[in-house]
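Laboratory data are not the source of any read-out in this text; all were calculated from the coordinates shown. What you see is a predicted model, and the numbers here were worked out from it, not measured in a lab. Cβ atoms are built from the backbone, for glycine too; each structure is taken alone.
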Structure 1
């Protein structure tokens, strides 16, 4: 488990992370989203024991990031994909991974098996002997992901894991991360890719120095919007609008084109009554469903005016 209480980091007079209270459960994929300068990378660097907090506390697997001895133990339990891969470009892909595996004391035989497994999974085995300096940005990103996993860490910190990857490679990485989740690994992802966050993360934190909101994508949407039933009709008459608006449990009705947008307290309770009411008014219902708010809507609402 990862826990922070009042975690704060200042750079001079600039507060990069402000009193962060966060709990990430074991086996959870947690996403941090927010604009540039929101403190996401600074948070990861503190949790990885690369920089010290200015104030507050943080623990990873019950170990305190502020304690030098425990910080070494934390580093052995985690894998990090930083913003910049930082690979040795004159070395081959294989030798890059072998070097880092040795730093983590992975035994020789296990190193070989682990490196081959990762490179095959990421479709890079055929380029294992090529110098990394000749690789594209996306290929370097794959090697950096493999490096973060070569010692099979319990905790994985990923900064923009699909950055620079084409759609096919991005899908492969997402599927691989979902497989890691099934193995019980705890994963923290910083990303600007809201689609990745929606697909991968159990919960998401919207961050701007401090946490503005936390929840699953559906929970975040429900925090700021109620339920809206959308009914598409052959034609809409004023009497239909008035009849639906008068129903108990309906808070507002709007007309857009051939559809009624009906704000309701509980769709399961009121939707059958809405259909009966429209039919009684001579309406011909073509389709009916609930308006879905996405993570982009939440992001714009929370962060859009704060840029």
Structure 2
């Protein structure tokens, strides 16, 4: 390859953590981050034509993106969820698509536990009370003995299940693919979604976004939950119908909600859910630990190294489809 490889990233976190910056520098890449919040694509359109590889954050990868990227050799997700990547279009363009499964599972699962504690013990509300000069001592609940329902028992869901069991919680789960061996080893029961909703004190979402899971939690499903249950969304914003969540909070059917992912980011905080006293919000920070960001970055570099060397990259999501072309 003539000249320096050009690596363009739409992930603001790639290249900043742990050993990753030094490893990028050692490789001598021309490394460009396109994360300008004032531009709809972060500035990607200004650099994509020169890119040898694209590292994807939250900016969608569309057929139009690929048409501009005539030099592209691979599309690599800085993370796990690839619902914003048109994988068939990438396959049609002959481009491998890779991601970084399990690299941030511990971080996301630990935040889910933190959010459960936040809602169980009114931690954000207690902080706000004390710093405002008040002394609002609210009676909370313990997590031990409660039932956690996990929707999506993948890498994150499994890690969360183990943490919850360690806290003395009962764990039920639903997933398209039933890992019976894991469930038996860790005391997890698989249930259909309707039964899981009815039994869970806490409901934690760990499914991919996209059309298949759009508004998975809606007015109908919220009507089926155990009265006063608490909801955690660390998946994608579109998985939850915020209008329905706001109504369920107001009626008391939903006892609390903790949200980390939004349809648009940052979200429009004029929506009534953002002013409800039983709601907790974090800025899409589920994977934001030093350890997780380094792990994800190292996996991205591994994929880029292979592609630039003319080798098959690890963790290809469209390997079979590319082979069949």
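Sorting 1, 2 by percent of Cα pairs over 29 Å apart, for residues 31-214 alone from high to low puts 2 first, with the largest value. Assuming -9500 is helix-only ellipticity at 222 nm (-39500 (n - 2.57) for each DSSP H run of 4 or more, over all residues; to 500) as calculated from a single structure, say which of 1, 2 it is. Considering all the candidates, the number was obtained from 2. When Rg/Rh (Cα atoms, Kirkwood Rh) is worked out for each of 1, 2, structure 1 gives the greatest result.
Computing FRET efficiency 1/(1 + (r/R0)^6) of positions 199 and 255 (r between Cβ atoms, R0 = 30 Å, to 0.05) across structures 1, 2 gives 0.30 for structure 1.
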